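Following this line, the structures themselves.
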Structure P
Amino acid sequence: MSRRLLSGFIRLSFIIPFGLLLYLSFSAQWYYPSVISHSFTAEHWAWFLTGGSELLRSAGLSVMLSLTVSFLATTGGFFASRAVAYYTTSRWWLVSAYFPYVIAPVVFAVMLNYYFLQLHLSGTLPGVVLAQLFITFPYAVIFFYGFWNEKIRDLENLVATMGGDFKVAVKDAILPSAKGLLAVCFFQCYLISWFEYGLTQFIGVGKVQTLTIMVYRYVSEANPYLAALAGVLLVLPPLVLLFVNRKFLLQKVWSV
């Protein structure tokens, strides 16, 4: 019984905040001391669904940005981790991948900003993509490092003894063994990029308006209803991805 109560409490702790955001996104003006007896409206959602709304553009930009970053980080980190696992003997190569997580993202952005200014990437979408790769790419390297074990090396050697080159080994031996991990890493990098604020705000200098930036903007403007709407849009896609990640992908990974 106690486990059920604890499980129910944990579920409520996740459901209530999201429910509050959804509630506020349909709310109009609120007057103290009333808690729930105020008018409701769908005009915020109607404004969002219009083609010219800035929030719709931000949502599209966030999706495109996160998909690009997660694809580049997963692909690059997969092969970079192979090089670290097979061709390096010092553990410092792997330890250095933890460096971006030692300091705050804003401090890290300040350290990188000089180079982005010199390359004229500050305030641009490619600059934000590159900045986010500085935290997602090391994560992918760490994530895939343990994949390159003796079993995978034996598969590569087996393909080589049968006359296949590295491309054949990747296509017919490595990728089939790693497809579950690749999908999980892709989703994890997507979530990192989706919720990233510090690097996006500082390197993007406010010109790259992702959903995360819009939430903070509406909060600073004291507009709780649009902030709640942006918050719902920010939280809903990752919740779906996490459900898919846990329900299907992780089961396939552990079954391999």
Structure Q
Amino acid sequence: MKSANTYSDYDRFAWVYNKHWGSHFTPKALAVLDELVLPKVPGNARILDLCCGTGQLAQELSVRGYAVTGLDGSGEMLKFARENASAAQFILDDARTFRLPKKYDAVASMFDSLNHVMTIEELTEVFRSVHKCLKPGGIFLFDMNLEHGYVTNWKGHYAIIEDDHVCIFPNRYDSKQRIGAIDFTIFRLEDNAWWRSDLTLSQRCYSHSEILSALENAGFIEVRSYAHDQRKGLRPLTRYSNRGFFICEKPR
């Protein structure tokens, strides 16, 4: 297990993530899960929510009757997850190296979590860890931000301003290094005093071919990839897709 020192920035981000981001992407993730994964697993399937964050997706899956385990490297994220999804089990561990005693019918890693893995070697280790924890025939679904999304969207200044907190988060993308970064400055009013946190969260942009190669090296087969449109649903992935959804299986 890699401790909180590895993920201290995510600990400092947990409160604002839970308040503003945790629920935002969950309906989109569920729409893809409903189409690609959930019809193919038992009604009481064991599902691993990898990089589960503050647990909103785990809660929705638990409500539907699935046996959900959430795994994340941030202890502060998991504090919120345990409050948000009391029926799920949560584990503090590293997505690159985790080993679990149970086998799962499906693993989902959503909200571009795997873009935070910064080398292709480490991404391959994540895929190997997932492969080991799946049952034969188990399904793995994840999404990742893609090049077009970084070039198009990662170049602005944004802010959330409320009475008791302010979050300022300009983002940027270096096309040569293929690294995106968001610089957060967070102010919170607590006990009649304002507190400030500064942190940078980085992501790496992987090409479609790099992702497929890493999955193959980890032992996955029959990889399919999609874009998702709220009105039109799943569509073929193209070079103009901002985000890709990848689904594959562990061989039986």
Quiz prompt | Among P, Q, structure where relative contact order in percent (Cα under 8 Å, 6 or more apart) as derived comes to 29 | solution = P
Practice problem: Determine which structure produced the value 1, 6, 13, 18, 20, 19, 13, 6, 3, 1, 0, 0 for P(r) over Cα pairs in 5 Å bins from 0, in percent, calculated from the coordinates; the candidates are P, Q. | Solution: Q
Self-check item: When FRET efficiency 1/(1 + (r/R0)^6) of positions 13 and 149 (r between Cβ atoms, R0 = 25 Å, to 0.05) is computed for each of P, Q, the largest belongs to
Solution: Q
Quiz prompt | distance in nm of label points 7 Å out along Cα→Cβ at positions 29 and 109 - structure with the largest value, from P, Q | solution = P
Practice problem: Could you tell me which structure in P, Q was used to calculate helix-only ellipticity at 222 nm (-39500 (n - 2.57) for each DSSP H run of 4 or more, over all residues; to 500) as -23500? | Solution: P
Practice problem: Given a value of 21.9 for mean count of other Cβ atoms within 10 Å over residues 133-140, point me to the structure among P, Q it was derived from. | Solution: P
Quiz item: Upon calculation of mean count of other Cβ atoms within 10 Å over residues 189-196 from the atomic coordinates, which of the structures P, Q produces 21.9?
Solution: P
Quiz item: Upon calculation of distance in nm of label points 7 Å out along Cα→Cβ at positions 21 and 173 from the atomic coordinates, which of the structures P, Q produces 1.6?
Solution: Q
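Any read-out appearing in this document is the output of simple, stated calculations on the displayed coordinates, not a laboratory observation. If you're wondering where the values come from, they're calculated on a predicted model, not measured in any experiment. Cβ atoms are built from the backbone, for glycine too; each structure is taken alone.
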